[in-house]
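Please find the structures below.
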Structure P
């Protein structure tokens, strides 16, 4: 009996260690966390602290020439990016009269914590709450824009907070769907980031942007997202995954209609 218990214990320990190693490997692959550029937030940026101890950084970019309270955009970047990469891009959106909150992920850049689906989604909710609590932001006109992994974060946020519109760029259906694209079984994925589950519940308008030549997230994912969204607009662009310029005119027209 004792020998049998030792065998069972050894097998249980081996399984636990194997699962831990699998989780560690997946998260190392999913969250590469590039090194931060030197310095901090540039001039004109208000830094907000999110997360349990305020250790996760978010950059607030105020609307230009807008009446207060103004509409606002939450932006969630891709898994190999930082908020630092996006400040200049979103000057365009500020000029439309929208404030922007660039949200960092736990463990990325100068932010503390560890990245994972739960921690990232928790920060996304806190980011919405922080925007909605501001006197210069209209909580009924908050939109979410997500790129690649960030698109799934935006999709899932829509289940928990009111969003006036969604913009999904180069977004995948789910992490298990991406695993299957690479020849792995979907069930092994720990952080699932399932857009296919969340998007059909969202009742607002959704703009889906995707490169026709995307070799990382195939365009079939965008077409499937458009098929399951309630009010979709799909725009396929002549580019890949990381070389697509933002189609600002398309985005601005979409938001003008969505925000009224």
Structure Q
């Protein structure tokens, strides 16, 4: 299958940017506690938040006293991020339109880098992680959170298949084992891995990407007709013949770039 054109992805998210700022999934930042613990943040550090979306990670970082650059492929997303950060009263955040696979920054300029609930949209995730490693200082840390799929091929195919119908810009949610290979391939050393299961209220989740009602009903039908192991694994809740919610696994990875001062 040919890669999804980035112009398509940019146009899709430009139409629904405000939905992502207000998204229940992205506003729930429980996973950031796990991420920030592993990043060992310190006041004054320079942090790049790749694919910032509605700006939830950037705002939380700014609240920790670090200097943040929030980047995103879609300018409308950056406008939403600026709105969200402004409403929190956080300061020290700059904004930059940028492709995750071709970051417009010099080598080794950031102490830390984050990327949350976005890599499944990247046409070449390995190129993106290599770029993340390039712009991070020696000894710096990179924190990534994204949806992952189980190792069972049928469950992998089920969830990725649903995501592709719901969101045409979806490329792939990877298995944890694939993520470990991707990070190692970029020369990064894994420092921490954790996961958290997150429940998604179905009506808001299925409508967020702005697809027509017919597509939303198709996604619901896919859940309703799911095989038993899929319904159990993804905690599909049905009431009165309608899908109420489902859950998926978010994995948290913190990796270190080699080098840096001794003991870091």
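Brief remarks on what is shown
- When relative contact order in percent (Cα under 8 Å, 6 or more apart) is computed across structures P, Q, the figure 20 traces back to Q.
- Ranked by mean count of other Cβ atoms within 10 Å over residues 99-106, structures P, Q are led by P, which has the greatest value.
- Structures P, Q were shown, and distance in nm of label points 7 Å out along Cα→Cβ at positions 123 and 155 at 2.0 was computed from P.
- Ranking P, Q by FRET efficiency 1/(1 + (r/R0)^6) of positions 67 and 107 (r between Cβ atoms, R0 = 41 Å, to 0.05), the structure that comes out highest: Q
- For volume of the Cα convex hull per residue in Å³ computed as 120, the structure of P, Q it came from: Q
- Structure (P, Q) behind the derived value 3.4 of distance in nm of label points 7 Å out along Cα→Cβ at positions 59 and 139: Q
Bear in mind that the values in this text are calculations on the coordinates, not laboratory data. Please read these numbers as outputs of a predicted model, since none were measured by experiment. Cβ atoms are built from the backbone, for glycine too; each structure is taken alone.
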